[in-house]
Structure 1
Amino acid sequence: MFGFSKSRSYTIGVDVGDECVRLVQLAENGKGMKLVAGRSSNRPEDMPAGGSQWQRWAIQTIKAFTGNGDFNGKSITAAIPASELFIDHIRISKAHDEDIENVAFGKIKQRLPFEADRERTMIQCVRTNDENVVVMAADRKVIDRHLAIYEQANLRIKAIGVWPEALISCYTKFFGRRQSDLDAVVMLLSVDEHRTNVVICRHRHLLFAKSIPVGAKDFEDESAVTRLVMELNGCRRQFCSMHRNVQIERLIFLVGRSVDREICASIARQLEMPAQTGDCLAAVQIANPYRLGIDRRADSQEETTAKQKQNWATAFGLSLS
């Protein structure tokens, strides 16, 4: 799915979540990766997510972003929000691979947070080893709602993806480029306002994914960090039970400036794991940051803008798709 060629713009990555709309477009310029355009807007606090008013706001916001001349073309790759993507880890023998989606549906239907109708359930399965599969499922009506947003915003939809694959794409392009990274198993953490999205992967190979309802806004309460660490330890135990001879080598925070470094360090210490921070904005060239509103040259906390505090990892990964 992922491919790169010299001196061309990628699709616009559209990350429409419950709390924020983010659009990013990247391009190769012969010397590396550059940011063509990046825009974000937070959902008005008095507007419930997912309703008709929210949908109209998302359409108008995306239209305004793509109509200002910064983005090249109208082709997009988007993703279903983490809050509306069901993820489970199940055992399916390789003998069932030809009918793996239907077999997976039979195993997860009692746990789905929406009506368990096979015709209305979109499923993607990723085999992690001979016995285990990551299954991702979404209600078709949610997908249709997002398709309607993009169509009414006059965009051309290249693909609707999933956030775990977008995070892996971001990691492998910017932070997993050494030869030793090809076989390393890492845990990626992408922290949004109210969620922490977790991926365990071996380079491009997805091994585990989970979305935890604890995010950056919760970190004002120290107990929230403790809850997150407990959840992450649970992820690690579950992963190790499915992959008994595999060790997670390090923790990578795909957060940029959206989370205080001391909080990241505290999480890593409590997990007793070596860690690093991956900042997407620092990994690309930004020719005109003032016009784009994404200026990374501010050093003090007071000068850090709201857009800098956004987590761009998913949108970057979607643009690379």
Structure 2
Amino acid sequence: MWFKNLVIYRLPADWSLTAAELEERLARRPLQPCTGYDLQTRGWVPPAGATGDGRYVRTVQGHHLLALGVHQKILPAAVINQMAKDRAVELAAQQGHPVGRRQMRELKERVGDELRAKALTRRSEMRAWLDPERGRFIVDAASTTKAEELVETLRDTLGTFAVQLLDTTHSPAAAMGSWLLAGRAPGRFNIEQDLELQARDDSKSAVKYVRHPLDGKDIHKHISGGKSVVRLGLSWHARVALVLNAELQVRRVQFLDVDEDKAESQHEADEQFDVDFALMSGEVGQMLDELVAALGGENKDEHEAEINVKVA
């Protein structure tokens, strides 16, 4: 349940769905198993797992937790290609001449259909946290591309879901560079010992520091010489460790005063799950408030013309 990576969106200004309405919509699209020829299916699953109460929306203190389930068949392209090549050798011997491009393409299609029906299925889940009071929607995903899978599915489920990636007045790269030059981060943030710098030119040359003090003159020289901060390790209030990147994504979130492994092992207790969610949403909510403030506040001017995508 503890989010590790945060892809942060702004909710549409007119967001008004209640937890009950959201529950009813998600329940219409539960996760279904892959049929014979499906490579992947997506659907909603209870975020508390099999030990919870079966609800698709978990609500604690005004915060909502939901989870997208994915069934994906494991079918490596290399396996299809090898089997198609083996059959091409047999076919060439039968017909007395090499297999052409069209025949090879047809062979791959037939092999793919055959193997797809027999392939093993892998299940994965991705959680999202809806914070209506702050107008945020946060997906626990390692990349925006991955987070968009959940956003697209929710948009399809609701008919409309006009979220936009969070934008701030100051760019994270510029702000992190100024913090490093000043030797300190603002507010209750502290600079830790992970850093990646990258040249702005076509060379894209990079310098990485891992568990290394970041107060040396060489770092100042790199920044003054034109390298931009790609990611920076930070801690907040001595309670949350994180890595902030130039795309305003928060990675490698770690709760310093919580034994997450122990908490996860106890989450079969319904009450403990809610306690963990309340703690996580409370701590991260405050941390994000201060992070946005440190970056000059939200930049809403560029988002006045919101695109509301509707599904027919």
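Determine which structure produced the value 0.05 for FRET efficiency 1/(1 + (r/R0)^6) of positions 106 and 138 (r between Cβ atoms, R0 = 30 Å, to 0.05), calculated from the coordinates; the candidates are 1, 2. Answer by label: 2.
Among candidates 1, 2, the computation of P(r) over Cα pairs in 20 Å bins from 0, in percent that gave 27, 46, 24, 3 used structure 2. In this comparison of 1, 2, the computed figure 12.9 for mean count of other Cβ atoms within 10 Å over residues 90-97 is attributed to 1.
To which of 1, 2 does the computed value 15.9 (mean count of other Cβ atoms within 10 Å over residues 250-257) belong? Going through each structure in turn, the value belongs to 2. Suppose mean count of other Cβ atoms within 10 Å over residues 10-17 works out to 14.0; of 1, 2, which structure was it derived from? Working through the options, I get structure 2.
Using helix-only ellipticity at 222 nm (-39500 (n - 2.57) for each DSSP H run of 4 or more, over all residues; to 500) as the calculated read-out, with -11500 as its value, let me know the right label among 1, 2. Numbers along the way, then the final one.
Details: 1: -9000; 2: -11500.
Working through the options, I get structure 2.
Assuming 1.00 is FRET efficiency 1/(1 + (r/R0)^6) of positions 170 and 258 (r between Cβ atoms, R0 = 35 Å, to 0.05) as calculated from a single structure, say which of 1, 2 it is. The correct label is 1.
Throughout, read-outs are computed from the coordinates displayed, never taken from laboratory work. The shown structure was predicted, so the numbers you read here are calculated from the model rather than taken from an experiment. Cβ atoms are built from the backbone, for glycine too; each structure is taken alone.
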